[in-house]
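In the part that follows, the structures are each spelled out as structure tokens.
Every number here is computed from the coordinates shown, using simple stated rules; none is lab data. All values reported here derive from a predicted model rather than from experimental measurement. Cβ atoms are built from the backbone, for glycine too; each structure is taken alone.
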Structure I
Amino acid sequence: MRLEDETGLAVRLPSRSWTSPAVREVLRAAGRVAAELGGQLQIGDAGPEVRGAQHRTHKSHRWGRDVDLAYTLERYPTDPEVPVDGRLVDVIESIAPFVEVVYASPARMPALEGHGFDVAEWPGHEKHLHLRLRADLASERAAT
């Protein structure tokens, strides 16, 4: 299914925003928290319409459980000099049981570390973070 704008969710790349029903529900829950905090979860790439298809240069996005998010609740992508929005950290923490890992650029990692989710370094992610949800939420056999 395709992600769409709704309360607390701002889908910035609709043609690249496909995922499983379970991932969609996790992101909707995160969006509700973002709305309560006065912002919107800014969603960039999620997955391709056809599960498992090559997704441009985003090989990790093939199964719909990897999602690119802005570092703020206002704009995607995030300018590198803009700090990580503390409200975004709260949003991710609210869905931490579903998060496998949050990938971020080395400079942005300190703002994300020490919370209820794992953080790993992925250079080249200065303008967005890469959220990987649990594999069971979007398995290779699951339908889109």
Structure II
Amino acid sequence: MRARTQTNRARRRTGYGLVEVAMATLLLMVAMTLTVRALSLAGTQRRAADRRLWAVQSAANVLERVTSEPFDRVTADRARSVAAGTKAGDVLPGAAWEVSVENDPGAPVAAKKVAVRLSWKDKAGNAESPVRLRAWVYRGKGGS
């Protein structure tokens, strides 16, 4: 009688290991899918952050080059030519520069406000938030 009881118990557990293996495989597949999606999202966000950093650095370089010119040479045409000389179009898809130089009549000494704006698009063609920088250039005591 004991042998028969042990045999029935063994028969009831037959195939139970297969169910465990199937469930473990399913959980592993779900975990792997979620991991791949998370890594993909992290990579996309990293590339977007790299493009933004590159845009900020490019705009800062243009602004620095323009404001380092003598006061009389700080013009909108000069600023546009400096911006056009950058490689923004190679790195940022749909890169567009907007540069302006305005006289500041309210300043106690002669001053010019230089504004630089760099906009671009993401891979889907949507406009990213543009980078905007401004600086003021003042006429020195020596007239330049």
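Upon calculation of distance in nm of label points 7 Å out along Cα→Cβ at positions 110 and 134 from the atomic coordinates, which of the structures I, II produces 3.3? Here the read-out was taken from I. For relative contact order in percent (Cα under 8 Å, 6 or more apart), which of I, II scores largest? Across I, II, relative contact order in percent (Cα under 8 Å, 6 or more apart) peaks for I. When percent of Cα pairs over 25 Å apart is worked out for each of I, II, structure II gives the greatest result. When distance in nm of label points 7 Å out along Cα→Cβ at positions 102 and 126 is computed for each of I, II, the one that comes out at 3.1 is II. Supply the structure label, taken from I, II, corresponding to helix-only ellipticity at 222 nm (-39500 (n - 2.57) for each DSSP H run of 4 or more, over all residues; to 500) with the calculated value -6000. It traces back to I. Tell me which structure, out of I, II, gives 1.00 once FRET efficiency 1/(1 + (r/R0)^6) of positions 30 and 86 (r between Cβ atoms, R0 = 30 Å, to 0.05) is calculated. The correct label is I. Upon calculation of P(r) over Cα pairs in 5 Å bins from 0, in percent, for residues 22-69 alone from the atomic coordinates, which of the structures I, II produces 4, 19, 11, 12, 10, 8, 9, 6, 6, 5, 4, 3, 2, 1, 0? The read-out comes from structure II.
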